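Engineer: Next up, some structures in structure tokens.
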Structure 1
Amino acid sequence: MQDSRVRVYLAMSIDGFIAGPGGDLSWLPDADPSAEQAPVQPGALSYDDFIADVGALLMGRITYDTVRGFDVPWPYGDMPVLVASSRPLDSDPPPHVRRVQGPIQELVAQAKQDAGDLDVYLDGGVMIRQAAEADLIDEITLTVVPVVLGAGHTLFAGMQRRYPLEFVAHHDYPGGLVQLRTRPTGR
């Protein structure tokens, strides 16, 4: 049995924000850029290809509340979703969603157990920072959107140490989006 990888896949403004003030996501493109038309460079990682390798999702509470606030059906189907929160979830969470608590190492271990042979999708700024601090992330795929937000929720601000990454690949999309695939140095 292959050990599950812990992977991040998200969009970020050019100034490092993953959401604007108040959680604003209106700056994001409407769809996965690779789905709109063929990428400029072959080998880009579409969301569909990424999620096909995922067996469980570990997300923070703010991310969960944001997704629940979208006017769409629950996007993760029957995939196990672990929501890190000290508060109870809403009164009718989707099937296969459960609240978890504890140190990030324990949360990632639970998510890996749920993922089986597949990967763990880590989502939410606080969760990503905690996992980075604990050296638990295997790969980060960021799609940089050519917009400066100036304020909002940052991805890496507040980390307590340097976190060296190496570029694995980069891909340009029509419209100016750039996808950066990285992994922690030495992995």
Structure 2
Amino acid sequence: MRDTCPTDVISVLKAQHAEIRWAFIRAAMPGPEQPASFRRLVRLLAVHEAAEETHVHPTVRHISSAAQAAAARLEEERRAKRLLVMLNRTGPDGEGYLRTLRALRRAVLIHAAREERSEFPALATLSRPRRWVLGQEVRLARYLAPTRPHPHVNGMLANRIAVPVFGPVDRCRDLADRWLPRNRRH
């Protein structure tokens, strides 16, 4: 019998990592769907990292055997977030898009692999109900967290302050991007 369920934090994070891997592939494919694939990737990464910084890393930090790993993963996320900000500014039509996308992909995939090796075993030591609650918190972030990278929002406290402010603002901007032609927004 497995010790995890689909809403266990480890299962939720693994599923999100797989979704992010596919989003990178789609965002690199040229064609009319590339702008939408790009926006989806940015959104997935922004929300995923906010959830990890707010809920997962602080929890792992309290597990003594994994405290250093959590700190290292936070630093990796800060570096990846800087690349994500650059990519978001460049956009899929900008110069250097694929180069920046590849650099970000490499950083994110290395980061995800390190999380799975160093933090997931620590998370597995938590009680099953605690892993379930943590999984629900990560899933809920998909609906509340900012959908764009905010380079100065790092860590648990900053994300807890940013979610009620930047989350709704980003979602309004997402709606404007979807419904207003680009030349009429300016």
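Engineer: Taking relative contact order in percent (Cα under 8 Å, 6 or more apart) from the coordinates of each of 1, 2, which one would give 33?
Structural biologist: Numbers: 1: 36; 2: 33.
The read-out was computed on structure 2.
Engineer: P(r) over Cα pairs in 10 Å bins from 0, in percent, for residues 86-165 alone was computed and gave 13, 41, 34, 12, 0; which structure, 1, 2, did it come from? Walk me through the intermediate numbers first.
Structural biologist: Numbers: 1: 13, 41, 34, 12, 0; 2: 15, 30, 40, 13, 3.
This value belongs to structure 1.
Engineer: Can you rank 1, 2 by FRET efficiency 1/(1 + (r/R0)^6) of positions 102 and 134 (r between Cβ atoms, R0 = 35 Å, to 0.05) and just name the one with the largest value? Before the final figure, lay out each step's value.
Structural biologist: Values: 1: 1.00; 2: 0.65.
When FRET efficiency 1/(1 + (r/R0)^6) of positions 102 and 134 (r between Cβ atoms, R0 = 35 Å, to 0.05) is computed for each of 1, 2, structure 1 gives the biggest number.
Engineer: Could you tell me which structure in 1, 2 was used to calculate helix-only ellipticity at 222 nm (-39500 (n - 2.57) for each DSSP H run of 4 or more, over all residues; to 500) as -5500?
Structural biologist: Derived from the structure labelled 1.
Engineer: To which of 1, 2 does the computed value 0.9 (distance in nm of label points 7 Å out along Cα→Cβ at positions 70 and 126) belong? Let's see the in-between values first.
Structural biologist: Values: 1: 2.1; 2: 0.9.
It was calculated from structure 2.
Engineer: Suppose you compute distance in nm of label points 7 Å out along Cα→Cβ at positions 62 and 110 for every structure in 1, 2: which one lands on 3.1? Let's see the in-between values first.
Structural biologist: Numbers: 1: 2.1; 2: 3.1.
Answer for the origin of the read-out: 2.
Values quoted throughout were computed directly from the atomic coordinates according to the rules given, and no laboratory measurement underlies them. Note that this is a predicted model, so its numbers are computed, not measured. Cβ atoms are built from the backbone, for glycine too; each structure is taken alone.
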